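Computed from the coordinates by the stated procedures, all read-outs in this text should not be read as laboratory data. Since the model is a prediction, treat every value here as computed from it, not as a measurement. Cβ atoms are built from the backbone, for glycine too; each structure is taken alone.
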Structure I
Amino acid sequence: MATIRASCSDCGDVELTTSDVRVRVCLDDDRGEYRFTCPVCTMVVVKPAEHRTIDLLVASGVEMDTWTLPAELFEARSGHRINHDDILDFHRLLADEDAMAQALAAILEA
């Protein structure tokens, strides 16, 4: 099993094995990253990675996952952007059971 040297922002350089590291690549935009749990502070560390780094990690035995961007990113957008007032209104709506029941009824009628 290969030894991999990586860096934790709190602990500095740490040594890992291939089973300690995981690579992720986005199929839509080809971005890559690797992640590991620091053996010193147990914080999960995620770092961006170029193709060359990904290839070296996978060649040394690190497992690779692939993912895709959420479909919502490709949907057409319409209407105004949500602002802080909208969020506060929604929060108040969630706290008011009668208003919430009316809103749900309106959705079901549509």
Structure II
Amino acid sequence: MIITKEFPFSKEDIEKLSQEFQTYIKTVIDIEKKVCSAGANRHFENERILLDQNSKQSNLWGGGIDLDTKIIDNNSMINIRPSDNNTSNEIQDSERRSKFEQLGKYFFRELF
């Protein structure tokens, strides 16, 4: 199940989002608009939803949250964008990575 929100996910939302992988939730966050789309099997599905809502590609970054360890990662194939100076599946720019992680904690604050 995919849920897209501008505010934190509830415990019930998190239960629904975890249906795909049980202990991991894939996320794509628009780090400027502060919108998170989560719960897809593949990041590009979340990315498409945000693009359809007029997010700019350069503001969309992917990763996820491990529900067991509560670790937020920033690892996604959608992050490979040489045009945005990102040649890795990890977010290389420290400012972007920090925004992504802070927003991840905000959207999943029920876990922290």
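Could you figure out which one of I, II the value 1.00 for FRET efficiency 1/(1 + (r/R0)^6) of positions 4 and 76 (r between Cβ atoms, R0 = 35 Å, to 0.05) was computed from? Only structure II yields this read-out.
Look at relative contact order in percent (Cα under 8 Å, 6 or more apart) for each of I, II: the largest one is in II. To which of I, II does the computed value 1.69 (Cα Rg over 2.2 N^0.38 Å) belong? Answer for the origin of the read-out: I. When mean count of other Cβ atoms within 10 Å over residues 12-19 is calculated for each of structures I, II, structure II comes out greatest. Using FRET efficiency 1/(1 + (r/R0)^6) of positions 68 and 100 (r between Cβ atoms, R0 = 35 Å, to 0.05), single out the structure from I, II with the greatest value. Top value of FRET efficiency 1/(1 + (r/R0)^6) of positions 68 and 100 (r between Cβ atoms, R0 = 35 Å, to 0.05), among I, II, belongs to structure II.
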